[in-house]
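A.B. asks: In structure tokens below, several structures.
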Structure 1
Amino acid sequence: MVCYADVAINIPRDNLFTYAVEDERLLSQLEVGKRVLIPFRGRQLSGYLLGWRQKLTPEEKDRRMLPLGDIVDDRPLFTPTELEFYRRAAHYYHTPLGVALHAMLPGGLSYRSSREYCLTGGALPEMKDSGRREIAERLRKTLVGKEGMLATELARAVLLPAEQLKVVLKSGVRQGWLSVNNRLLPPVVRARHETIYEIVDFTTLD
């Protein structure tokens, strides 16, 4: 049996995203309010499962449906009744539902993937640009003996701006001496600090 899951993602778009569910294990775990892992624009993100159905709309039949990646939670984060409240709140504040859910639910729940680079064992090709050759050599030395590093980690290691490094990494993958994969990053909870003010009643002070 195949069904189609409707998922809300924390991005500024009003529409839901639909994914095919064929795996029997996943089919048995479908429940409104659970987080799911989904492929999205070449990486993995977490989203919120809002429902599922047996049929596609006529417009959806012409699209290639990507498979649902996995189900994160054993228990849902919200019930169908609570989902209706979140829908009304999102509509009232003119906010996409995925963004509203992300804001209203506790922090540290979102997964995402990031590109991880590693050496393939291939030799560096000849490069006319001496500056790019130097950067490639620094990258190779940094990656030797490592299973892989994220682009942000490499930028800090070789002390390069992210945009400049991105050009060399893309070139390295194309030339075959670098390979790239997606690494799923765990949720991060960051401390939040707020300033609190209170009114002092000076009449009670001596």
Structure 2
Amino acid sequence: MPSQAARSAASRRELMDAAIALFAERGYHATSVADIGAHAGQSRAAVNFHFGSKEALLLAIVRHVVDEWEEHMLLPELERAAASPEALTDAGFGAHRRLLAEQPTMFALHHHLMAEAIGPNPAVKDAFAALDRRLRDRIGELLGLARAAGAVRDDVDPGGLAGWLLGALRGIAQQHLVDPSGLDLDAAYGELKRAVLARVRP
């Protein structure tokens, strides 16, 4: 028989899964704690019991998105790539496209949470600002290594290019989520890769 701690952890996971699905579908403000409890097959008091508040649950989800999605999926793909622009773009864009196909709900949630970060929720804003800084710094480090190896032009600013790449990839994902059949992903990723390589190759 599972221990109380194991049952509590399972209940928390069920509530997070329910909130992820509902936040991705409806948004944060249109989802109540009662909705989350019902979707998870638990009581309306379950969110407050396990997390303390709806906002605390949201922050737990933000940490989950950061840790499981970008930190553990996207960055490892980049870090496994050789220090060359071609390998980095192939690894990064390939991982992004694969995740977009396999986990559209997580992408939708990510964009809902980004909107929340721009709004009046300072805790979510701080969490996403820290995430973006880490991503820009890590991608910038990889580009810096490629530049030191002579594979990237000396006048390329790694941090600036990293910011451009994050914005472009999020834009592709957002357009695909809004209109899946309206954007040619092969063309979008292909043009982005060609633009990046044209900018960085010596």
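A.B. asks: A value of 10.2 was derived for mean count of other Cβ atoms within 10 Å over residues 3-10; which structure in 1, 2 was it taken from?
C.D. replies: So the calculation was done on 2.
A.B. asks: Looking at volume of the Cα convex hull per residue in Å³, point out which structure of 1, 2 has the largest value.
C.D. replies: 1
A.B. asks: Shifting gears a bit: Of the structures labelled 1, 2, which one yields 3.4 when distance in nm of label points 7 Å out along Cα→Cβ at positions 59 and 91 is computed from its coordinates?
C.D. replies: For distance in nm of label points 7 Å out along Cα→Cβ at positions 59 and 91, the value 3.4 is produced by structure 2.
A.B. asks: Here helix-only ellipticity at 222 nm (-39500 (n - 2.57) for each DSSP H run of 4 or more, over all residues; to 500) has been calculated and equals -9000, so which of 1, 2 was it run on?
C.D. replies: Going label by label, the one that fits is 1.
Any read-out appearing in this document is the output of simple, stated calculations on the displayed coordinates, not a laboratory observation. Keep in mind that this is a model prediction, so the values were computed, not measured. Cβ atoms are built from the backbone, for glycine too; each structure is taken alone.
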